[in-house]
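Next up, some structures in structure tokens.
Computed from the coordinates by the stated procedures, all read-outs in this text should not be read as laboratory data. All values reported here derive from a predicted model rather than from experimental measurement. Cβ atoms are built from the backbone, for glycine too; each structure is taken alone.
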Structure I
Amino acid sequence: MTTRQIVINVPESVLQAENTDADAFARELCILAAVKLYELGRLSSSRAAELAGMSRVEFMTNLGRYKVFPLEAELLDLESDFA
């Protein structure tokens, strides 16, 4: 798997407010981005899990932590099929 590095400037005050270090904050940002992109339907659960750095099962299991329904896209597809 080929990856690219993206640099994001984060003010030190944000790290202090979050009471975290840069590495932990970067990992959390990847997970948050993956969850939101999945929620918006822009990434499949497999690609979102890849971005989050975890297995698809682990990603789907953790979605509840972020108040995201894990099968929203599938539910919407079913609803449109019956509409």
Structure II
Amino acid sequence: MEQKERALKDLQKLEKIIQIAKSLGYDQKYPEVYEHAANYQKDAIHFFEKNDYFTSFGAANYAYGFIDALLILEGKRDEHVL
């Protein structure tokens, strides 16, 4: 899989996990952590649009990591693994 395809796949995965986090109320319960994830998501999109797929991939994975940690803390990870 080439870098562009991989970055796009990760952006799509990230969008789903961000939506899940919001639906679980993590944007309200953990606003600072959620904001970090959302900012990394914006960075990932920005770098993707600049054709910097490597950096986009990295930023998306940081964002995913924040949300994944919240899912683990809340005991919800097994229900929402993408």
Item to check | Winner on FRET efficiency 1/(1 + (r/R0)^6) of positions 53 and 69 (r between Cβ atoms, R0 = 25 Å, to 0.05) once structures I, II are ranked, highest first | outcome: I
Checklist entry - If distance in nm of label points 7 Å out along Cα→Cβ at positions 13 and 61 is computed to be 3.9, which of I, II is the source? => result I
Next on the checklist: When relative contact order in percent (Cα under 8 Å, 6 or more apart) is computed for each of I, II, which one produces 38?
Outcome noted: II
Item to check | Winner on percent of Cα pairs over 19 Å apart once structures I, II are ranked, highest first | outcome: I
Next on the checklist: One of I, II was used to compute helix-only ellipticity at 222 nm (-39500 (n - 2.57) for each DSSP H run of 4 or more, over all residues; to 500), and the result was -26500. Which label is that?
Outcome noted: II
